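Engineer: Take a look at the structures below.
Every number here is computed from the coordinates shown, using simple stated rules; none is lab data. Remember, predicted model here, so these are calculated numbers, not experimental data. Cβ atoms are built from the backbone, for glycine too; each structure is taken alone.
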Structure 1
Amino acid sequence: MNQKKYLMSFTTGGLFHTQSLLLLELFIKLQDWDDVYNYALDKNTLQTRVVSTAKRVLKEIINRLKTLTTNELLLLDKGSVSEQKYILWLSICRRYVFIKEFAIEVIRERYLTLKYDLPTEEYESFFNSKAQWYEELEKITDSSRYKQRTVVYKMLKEAEIIDKNKLILPAMLSDELIMTISQTNKDDLTIFPISDLDLQKAI
């Protein structure tokens, strides 16, 4: 089996656009993610009914936001709604390599070959191909696998990577977003459905 391990704990919620902005606002004030977690939990910032849910969601969002650079967080705070959603998608892909590889190897590849639909069978095929090499994927139950797929497609829709009909949408990346992401890793741009020409221009 391969030495790389996939983190597959992405069954909590979706893109968390509104919630992420609330926690980012706290981070700008407190400048410490542990303080953000404790404050948000104490004040029930996310307005959850159950404490265990609050803890789970807070940890999930904060772990994603921690993958972003200072400049990326600033753009998340001040950018357009579209830029915000793309940055949150970036944070998901950085947190979860499995989702990142799905975005690059399946979604962008289909976009480049003019196959704009993204049926769930494509996810299943991708999962099966990875499961041949990664033992942790083989152990996932059918119910967990279904929930993971459902959450991934929910994230994709909320990030405006696909539409409600599971059709891939071309990513309209602003110059500022491209520049900000490129400062960290230009290869991260391949998580978006953009053409090779647009990618070359960005690089």
Structure 2
Amino acid sequence: MELITSETGQTLQLIHMDEVRPLRGGVFAPDLRKAIIDRYRFQSVAAQTEPGQPLKFEIGLKEINGLKIPITSLEIYQDGVIVNTHHTDDSDAVMDEFIGWIAETLSLRQPKTWLPRRYTSRIVVDLARSAGETFFTNFVKLNEIITSALGAPLDGLQPQISFAPHPPGELQASRTWSFYPRIGQPYAPNRYFSFAPLPTPVHYEMLCALEAVAN
């Protein structure tokens, strides 16, 4: 298996906001927006049309330890912060920098409770064989039966794999792994998207382990 690219990497840091707000004074939202835009060079800020909606900044850039990190979005909610980049390691780096900077800038208190971060990532990989041949015994025969019944070309079907909780619940998205052919791009044999609620490196390690077991 070869890692072709890391398309998305999201870091979510939940925070008990009651623990970090100043005991006196507060935050002036327009000043906060301007400071974030200036520091991270964001090109777009989503309008807040209703009270309680998150502050969402899009298309930014931050250099950290000599590495320029394009930021897809930074979102501030009432109970946490989300950073989206191409790789969860980059999202973590931006999150760490942002939390340290904003705590100092706004004179926030250190939280008593640090909640574990949550991750999602989507990567593109090449398999040595098709997903069907890699993960399914007797795939050729299975494919013949299915394509014959559906009247489809023998090479026109590929499996899409998804593991999710059963029965579905509130946390389904955070426990679901999906693996499907890469479409909408120039054709590349045996190239697939993989989406999982994991940091990017752990995600790729899981796929390598699955391929090794399947073979």
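Engineer: If you work out distance in nm of label points 7 Å out along Cα→Cβ at positions 75 and 179 for 1, 2, which one comes out largest?
Structural biologist: Biggest value here belongs to 2.
Engineer: For helix-only ellipticity at 222 nm (-39500 (n - 2.57) for each DSSP H run of 4 or more, over all residues; to 500), the calculated result is -17500, so let me know which of 1, 2 that is.
Structural biologist: Working through the options, I get structure 1.
Engineer: Given a computed value of 2.2 for distance in nm of label points 7 Å out along Cα→Cβ at positions 51 and 115, which structure among 1, 2 does it belong to?
Structural biologist: 2
Engineer: If semi-axes √(5λ) of the Cα gyration tensor in Å is calculated from each of 1, 2, which structure is the one that comes out at 42, 18, 16?
Structural biologist: 2
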